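Any read-out appearing in this document is the output of simple, stated calculations on the displayed coordinates, not a laboratory observation. Only a predicted model underlies this, so the values are computations on that prediction, with no experimental measurement involved. Cβ atoms are built from the backbone, for glycine too; each structure is taken alone.
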Structure 1
Amino acid sequence: MKSKVFIVRCISYEQGVVEEATQKLFDLSNIKSVCPEYLLFKPNMLSARHPEEGVTTHPALLETIVRLCNSQKKIIGDSPANINKPIELYWDKCGYANVSKATGIPLVKFTNSTMLKFQVAGQTTEVPVTEFIQNFKVFNVAKLKTHGLTIMTAGLKNLYGLITGFNKSILHSKFISPYDFSNFLVSYYAAIKNLVFFNLVDAVVSMEGDGPAAGQLKHTGYLIGGSDTVAVDMVCSKLIGIKPEDIPYLKIYKDLYGLPAVEIIGDTLTPVKKFLVPGIKRNRLLSSRFLKPFLLFLARYFKAIPIIDPSKCRHCYACKEVCPVNAISKNLKFNRKKCINCLCCFEVCPHKAIRVKKSFIARLFT
């Protein structure tokens, strides 16, 4: 049986436009009639950024979805990696405090957790996820962007935010390479996928280039939804003009479980022209079995390291607080012996003061 993915054109974030498009997607998918009794709406709240910056799920879409679902108990929540910054600041800047006020649906903190145990490459791994998953199904309201480690972030990567606070950064120190981290994401998703009620990706305006926080915005003009997170991400990859196999976590998922056959329902999907997705050449190269010995030799010269731009830095210390290996000092200098190049600091910097410096080999294949 094919996995159904529903797509609807949405040309702007004007409230009326968003409401019409979302209602159409709900009608096509008929999800309103099967909403679970308890529902957690999980947006992408990567950092405390204003909606027009395109880093987070747009509040106009979140508000519309919350209103349309008729569940008895509804909550809104996410857990940014920088736990030392008050989460109320995130709610205010991302526009979610206004959503909560307008709808009467509470914003919740992922304070308490429950341990989730699963296998990653044959090894048992335990991660703390919000305790709300014990009673609530997840409505995954993601944002389409490029990503320095995973090539693309959409539905599947957004579920990583169910892991509480700083634990997400710690996992980067355990699964360091893009392949290892993507392998973790696939195993993690397999363990929680039954908790996901529906996925709806905000692809009205997406981020290309240096995503997920410092790229350029590009109008893509769609809402993309479905109950199968992998199928939804496959359609997202088609929208930005790349093959699912060029995204590490989708390639790993294909090798382990096989990718689903997809049936697109709704408006015609027109791939965006010249959407800048760094890292595809690198991923293709690193996926080659035949070149593996040569690639192991080249790997020592493949470097992408974070650099702080003093002219943009506002000394908010978000980078220092999120670093999983304490590689950033009080005077905002990197200890390169400690740094694992997970780019968590790059993701959370609210001022775009961190750039990624690449070695010649890295520039060649990204």
Structure 2
Amino acid sequence: MSVRVAFASRSSRVGMALCAVGIVALAAAPFWGGRDDLALLSEVYAYVALASLWNLLAGYAGLVSVGQQAYVGLGAYILFAFAILAGISPLWAIPLAGIIAAGVAIPVAMLVFRLRGHYFAIGTWIVAEVFRLLAAQISVLGGGSGISLPAGLIIAIAPSRQLRDFIEYWIALALVVVILALILLLLRSRYGLALKAIRDSELAATCNGVDVMRTKFLVYIVTAAGTAMVGALIFLQRLRTSPDAAFSVNDWTAFVIFIAVIGGLGRIEGPIIGTVIFFVLRQTLADLGTFYLLMLGVVAILVMLTAPKGIWGLVVDRLGWQVFPLERRVVLDERSAARAPMAATDGR
């Protein structure tokens, strides 16, 4: 009898097939959707990516950051700096933003990792505020009032507005797919086992040979790079950045935490479900002004009281559905098992 280890189950195979079909359909959105539809979908992709990265940071590594807007704004300002000051194509500036943000995250991590628990969370917010104040002092990039991309750089992306919208949409879709794929591969690797051990008990993980600080350090740098790339793309689509918009704690951290928490922390599917719910609520209640934010708070409280693991966590507990399973399953080869008694009989 042969034994093998696998991740997939019947429900996950069906889910992955549906995801593949969905990606193909979304890739064809420029041919069946209008400009407003593409803008909305691009925004959805951005929040899925940001929430997935925050979920990796908080849901697996246990690093509850309330300062991830630091890297959204950093990515935006790196893109504008390269495009305006160095004349580099904004499209090429997106990966450069990720690389530079990863480099900046190294000394930042060395600083904030000296803190624990809620002190770490406050420390990340202070770092983000420092970044915002520094950005407001860069007069060549507009200072406190911000700056827009020159028309020449916008035309360099694509000659027509429609083609530019298509390119930016496809980049947004590709970026969220790549981020989700990399997170899945990371969590299925030995680093993923280490992260789950750290999440359950840092002491037990250390006793089993896991280098806790090194693993957390790696995750922090990866999330910083991904967050900066998403931030660069967001403000490329907006064509304008300013310190208050780029480093907004409300837009890039509070909403992201809301999405991750109601969707389900510690599950790849959670941010996807949470983003869908967030945008349904936003599109339905946005005209209600501040009442809309109150309703988001009410929804978050109700979900945390009735489903502490999030909506997708509740689905998994009740139905066992998983689109991106991370648990290793021992599978017995039934054909080998069936042949074993026959072989024993023939040998007598």
For distance in nm of label points 7 Å out along Cα→Cβ at positions 63 and 175, which of the structures 1, 2 scores highest?
-> 1
Origin of the value 27.8, where mean count of other Cβ atoms within 10 Å over residues 151-158 was derived from one of 1, 2 = 1
Origin of the derived value 3.3 (distance in nm of label points 7 Å out along Cα→Cβ at positions 111 and 223; candidates 1, 2) | 1
Re helix-only ellipticity at 222 nm (-39500 (n - 2.57) for each DSSP H run of 4 or more, over all residues; to 500): value -23500 computed from one entry in 1, 2; matching entry is structure 2
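If FRET efficiency 1/(1 + (r/R0)^6) of positions 79 and 271 (r between Cβ atoms, R0 = 25 Å, to 0.05) is computed to be 0.60, which of 1, 2 is the source?
The read-out comes from structure 2.
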Given 34 for relative contact order in percent (Cα under 8 Å, 6 or more apart), calculated: source structure among 1, 2 | 2
Taking volume of the Cα convex hull per residue in Å³ for each of 1, 2, which is largest?
-> 2
